[in-house]
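S.K.: There are structures below to look over.
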Structure 1
Amino acid sequence: MWSIFSESGARKLSLWFSSLVIAGIFLSSVIRIVPSIGIAGLFVTGVGYSIRQRRIGQRAHGPMLLSFVLIYLLHAITGVAHYEATADALGQDLVLQLPLLLLPLAFWLLPPWRKEQRNALWLVLIGCCLLSALGSTVNYVVNYEEISQDYLHSKIMPTVPDYIRFSLLVSMAVLVGTLLFIKKELPARWHWPTGAAVLLLYVFQHLLAVRSGLISMYAGGVVLLAWLGWQPTYRRAMLRPVAAIVAMAGLSLLLFPTLQNKILITREDASVIKSTSAANYYSITARVYSYKVAWAIIREHPVFGVSKVKLNSEIAKQYGSLYPQIEKQHYLMPHNQFIYNLAAYGIVGLLVFILSFYYPLGVALRQRNIAALLLYVVISISFLVEYTLETQIGILTGVFFILLALVPTVPARRPSAAPAARG
C-alpha cells in the first residue's frame, strides 16, 4: 500500500485529485461532494507521502504556502469568542472554510510536480471552461430573445458554476492559457488547440458580459502585456495579437446584444444610486447600500468587528434601521471582501487577512512568477465587488489556483537520448 506514496506515485495521485477539484467546481451544482473528495484526496496523499518518505515535500516554501492557513485561524478564533450564541453557525463556517486549511497543508506536504504536470492541470481548467461556455452558448442561442432581455433586468445567462465565479475562471483560463501559448510551454500537439480555446473563451467572456469578469480579464491582460513588453523576445510578436484583440473586442460590442444591454443597464443603474428603493431592483445600487450598511457596523465596532458568525444578523438590523425602503429579500452582505472582513473582524482582522493572503504575492514577485501575479490580479478585482472567499466555490476559485501557480516545479522530463548506432 505504501508504494503508492512514492514520489512518482504521490505526483500521479495529486495530479488526479487536483483534476477532480477543478472538474468538481463545474460539477458541484449536480454532485456537490466532488470538490470535497478532491481536496480530501490531496490532503491524504500529502500526509501519506510525508509519512512514507519522512520528509515534507515543500518544506523550504512553508511560509508562502501556509500563509493562507492564518485566514482559517482568523475564522476559528473570532468565532470561538462568540461560541455560546452561535455554535451552529461557527461549525458551518469552519467546515465551509476547510479548504483554506487543507489545501495549503496538502501543497506543503506534497513533492513538487514536473512543469508538464502542472501545465496539464491548466489545460483541464481551460477544457472545463470551454465545455461549460459551449453549454451556456447553446442555451443562449435556443433562448436568444428571453436571455437578451434578461440583461436589461440585471440578470445573466445561466452558467455552471454561477456566472460570477465562472467569469473569473474564464479570465484565469484566458490569461494563463495565453501565457502558456506565448511561452510555448505545451507539447506541439496542444499548442494551437490551446490558442484556439483561449480565443473562444476570450470572445465568450464578452458574450457573458459579467462586469467583474471583463474587468479582471482586461486588467490581467494589461499586466501580461507590460510583462511581455519588458521581454525583448516577445516585443515584436505582441503587435498582431494586440491588434486582433482590439478588433474582436470592437466586434463583440457591435454583435452581442448581451454586452450592449449590460452597458445600458449599468448606465441606468448608476443613474439611480441616490434612490434607496432602487436597491430592490438594481445590482450596483444594491451593492452601494450594502457598503453603507457595513460601514455603520464598522463605525460601531472598528477594532475587532462583530465576527462573521454574527454579521448576518447585524447587517439585517442595520438595514431595518437605516433603509426601511429596502425589502428584506434584497438585503445584501457587503459585496466587497475587504469591507466584509472589516465589518466581521475589524481593523485587526483585516490586517491579518491582507498579510495572510498577499504575503505569497510578494514572494511571487521576487521570483518573477507572472502566472501567480495574473491570478492575484483576477482575484483581487473580484474582492472589490464580491465576498469571494465566503462560499466553497469562491474559496476554490480564489485559493486553489493561486496555490497551483505558486508551488515550485522541478524541470520537465527530458526525452532519453537515442542509443548509439553499432558497427
Structure 2
Amino acid sequence: MQEVTSYYADSAGNQPAYPSLLGDQRADICIVGAGYTGLSSALHLAERGYSVIVLEAETVGFGASGRNGGHVGIGQRKDQYYLEKQFGQEIARGLWDMGLEAVDTVKELIAKHQIDCDLKQGILHLAHRRKYCSELEDEVHHLRDHYQFEQMEYVDAGALPNFLDSQAYYGAQWDKASLHLHPLKYARGLAKAATAAGVTLCEHSKVLSYSQDSSVVVRTANGTVTASEMVLACNGYIEKLEPRINGYIMPINNFVLATEPLSDELAKAVSGQDTAMQDTRFVINYWKLSADNRLIFGGGENYRRGFPTDIKGFVRKYMLQIYPQLEKTKIDYGWGGTLAITLNRMPHFGRIGDNIWHLQGYSGHGVPTATLAGKLIAEAISGKLERFDLIANLPTRKFPGGTLLRWPGMVAGMLYFALRDRI
C-alpha cells in the first residue's frame, strides 16, 4: 500500500498506537479492516455483547476512510429515479429511508461519543451543464412530493453567487440534511469508541489467510484469531484475500489536494455558506473548506495501482477550472486513496457460507453507508436479517472478465464518460 502524507493525517493529532496481533486469540467475531465499516461493525457488535477482534493491515483509517472528501450525503450513490425503475417503489423507499438513517447514524455517533471531527452542515450539488438544471430541480420536487423530504431546495443561477464565486456552474441543489467532516478524525473517534466498548483492535496485522468450518480461523504473520463469525471490511483493499467476492468490485484511485489557509475573502468566494460541494460530472469534482479555511478539493482519478508522481499538479488543474482566482494560492498537500466501485454503484453485501460476511463497494458514498453497514451487520449477526438482506438481495453482477480483464473494460468506459464531461 502507498503511504500518504495528507492534511488529514497532519491535522488529526496524535493517534494511539494499537498493538499487533500476537499468539492465538479467540473472539465471537473477527473483523478484517479498521475503516468505517470495520469500526462501526465492531462498535455496534460490542454494544450487543459480542467479543470482537479487529485486524488492520496498516493503521486505523489508513485506507479510504482516512483519505476521502469527508462528504456525508443522504440517499444512495444512485438517485431515487434509478432505484424506483430498477427495484420498484417499495425497495426504493426502503433504500431512501436507510440513506437518511445513515447520515443520522453518523451524527448520533459523533454526539454520543463526543468525536471532534469538524462536523458541518450542507452539501451543494452543482450543474456543470445547463441541461442538468431541470433534472436537479425536478429531483427536488420529486423528493418533496414522493418522499416528504423538505430539506432540499433548488438554487438558480442568480442565487449561486451566495454560495460560490465561480462561472463554472448553472444551478444547484442545496441539500441541507447532508453533512461534511474531517474523515480521519471521525475514523479515529470510532476506534476510540469501539475500544472503550471492549473491542480489541490490532494494527499492523495483515490477514494472510483464513479457513472456514464451524468456526473461522484467521491467520496473520504473528498470530491467529478463532471466531464464530468473520466480517470482511476491506473494500478496495481486499486484493486476493477473498476471490469469491473481489470480482464484484473495481478498485480505483481518487486524488485530493489541500491549499494553504485562505484569506476570509477567498474562503467566502470558495464557499459562501461553508457547505461542501460536488458537481454533476461523471468523474466528479468535490470540495469543502477545512476548519482552518483550507480548500480541500478532490478531482481526477486513475485505474491502475500507482498514483501520479505530482498529485498536487494533477488535481490543481481541476480546481482552477472552477476557481481561477486561486491561481497564486499555494498547494500544501496532495494525496490519493483507493475506493471500490460496483457495476451498478450500489453496495455489495452478502454472506459466504454460514459465518463469513462481507460489506464493500460503496462507490464514493462510503462515509454514511459504511457507518450504517456496521449497524446492519450487527443486526444480521444477532438474527435480524431483514435490513441487511434488503441490500444483500439487490441484483448485482461481477465485472466482465473477472479480476484480470475487468481493468481494460473499466478504463475504456471511464475514459468515455470523462470525455463526455468535457464535451
Structure 3
Amino acid sequence: MTTPELTVEDSPSIGSFVKAHLRDYVLLISLVAIMVFFQFATDGTLFMPVNLTNIILQNSYVIVMALGMLLVIIAGHIDLSVGSVSGFVGGMAALLMTGTMPFAKDLNLPFKFDAFTAGTICILIGAGIGAAQGYFVAYFKIPAFIVTLAGMLIFRGLKLEVLGGASVGPFPITFQRLSNGYVPDIFGGGDGFNILAIVVGVAIAALLIFTNLRERRAQEAHGLAEEPTVIFWGRNSLIAIAFVGFGWLMAYYKGLPNVLVVMGLLIALFIFITTRTTFGRRIYAMGGNEKATKLSGINTEKMTLLIFTIMGALAALAGLIYAARLNVATPKAGETLELDVIAACFIGGAAVTGGVGKVIGAVIGAFIVGVMNNGMSIVGVDIGWQFCIKGAVLLLAVSLDVYYKNKR
C-alpha cells in the first residue's frame, strides 16, 4: 500500500516542478544532445582529452566575457563593443611587453613591461573603457546599443592603428602560460597521467553535493523545499559524474589548463555575486523595472556605471587570454567575438527584456556555441553554414524564451 500512495503523491509534484523549470532542463539536455551527436559525427574525436582541452582553450575568453555580458543583459542593456575592446587591449599588451610601436616607425618604448604589470595596466584600460561607455549610458541616457556600437567602431579602428596593420609578438613565456600553461601535478603522476586533475574533479563534485545538500536541509527546515527528492539526487549524481569524468579525461592530457582555473574562479565569483549579494539582487531589479528600482532609493546610474566597468575589465582579460593563446596580437583579433558572447547569454536563458538570467545558463550557452563550433569544424562544415546554423540556434533559443514567458 505504501508504494502506490507515494507514487500518486510524488508524480504531480515531479511533473509540476519539471514544468516550472522546463527552460533549465531543455538547456542542459540540449548541451548533452549536441555533445552526443558530435561524438558520433566526429567518430569519437570530440571527447578525446586533447580535443576537450582545445574546446576549453578556444572558449575560455568567450566564457569570461559572457559573465560580464550576462550582468549587462540582466540590467536591460547590451554591449556590442566587447570584441573590439578585447582586440584593442591585446594590441596594447603587445606594445607594452615587446616595446615595439608599429604605428610610429623607427620608434620603440624605452623599456618593456613584465607580464604581470602589463596585464594589470591592460585590465585597468579595459575597466576605464567600460566606465566611459557606462557613463554615457547611465548619465546621458544614450541607449547602450548606440554607445557600444560606436565603441565597437572606435576600438576596432584604434586596434588597427596600435598594431599598424601587422601582427606583433611573440610574448614572454610567463604571459603565454596564462592560456597555454597547465597546473603542475603536485601528486607526481607519471606516464602522461595527471593525478591532480582527478583529485580536483572529485573534490569539486563532493563540495557541490555537500553545498546543495546543506542548502536543501535548510529549505526543508523552513518548509521551503520545492525540488522533489528523486530529481535532487538525480541532478547531483549527474553533476558528480560530469566533474569526475571530466577530471579523468583531463588527466590523460597534461592535466588542468591555467585558464580553466581562472575561468572556474570567475564563475564561482559571479554565481556568488548574482545569488548572494545585494548588488546582484539590484541588477535583477533594474532589469525587471528600472523606474521602480530608482524610486525605491537605488542609484541606478551608479549601478549601470559599475556593470559596464566590470564588462570592460572582463573584455580586457579575455583579450589577454586570446593574445596569450596565439602568442601574437593580430589586427583581426576579437572580430565577431561579441556575437558568440551575446549568443551564449541568450542561448543560456537570459531574457531579451532584461531581469532574467543565470551564470550557469550563460556558461552552458557558451559551451553549446563552443561545442558546435568545434564539432562543425572537425566534421568539415563550411564556415558560411556554421554562421547560418548558429544564427538558427540563437533564434530558436530566443523564440522558446518568449514562448515560455508568454505562456506563464
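Every number here is computed from the coordinates shown, using simple stated rules; none is lab data. Just so you know, these numbers come straight off a predicted model, no measurement behind them.
S.K.: If mean projected area of the Cα convex hull in nm² is computed to be 19.2, which of 1, 2, 3 is the source?
M.R.: It must be structure 2, since only it matches.
S.K.: Further question on the same structure: Which of the displayed structures (1, 2, 3) returns the greatest value of Cα Rg over 2.2 N^0.38 Å, for residues 207-270 alone on calculation?
M.R.: 2
S.K.: Then there is this: Given a computed value of -11000 for helix-only ellipticity at 222 nm (-39500 (n - 2.57) for each DSSP H run of 4 or more, over all residues; to 500), which structure among 1, 2, 3 does it belong to?
M.R.: 2
S.K.: Let me ask something else about it. If relative contact order in percent (Cα under 8 Å, 6 or more apart) comes out at 24 when worked out from the coordinates, which of 1, 2, 3 was used?
M.R.: 2
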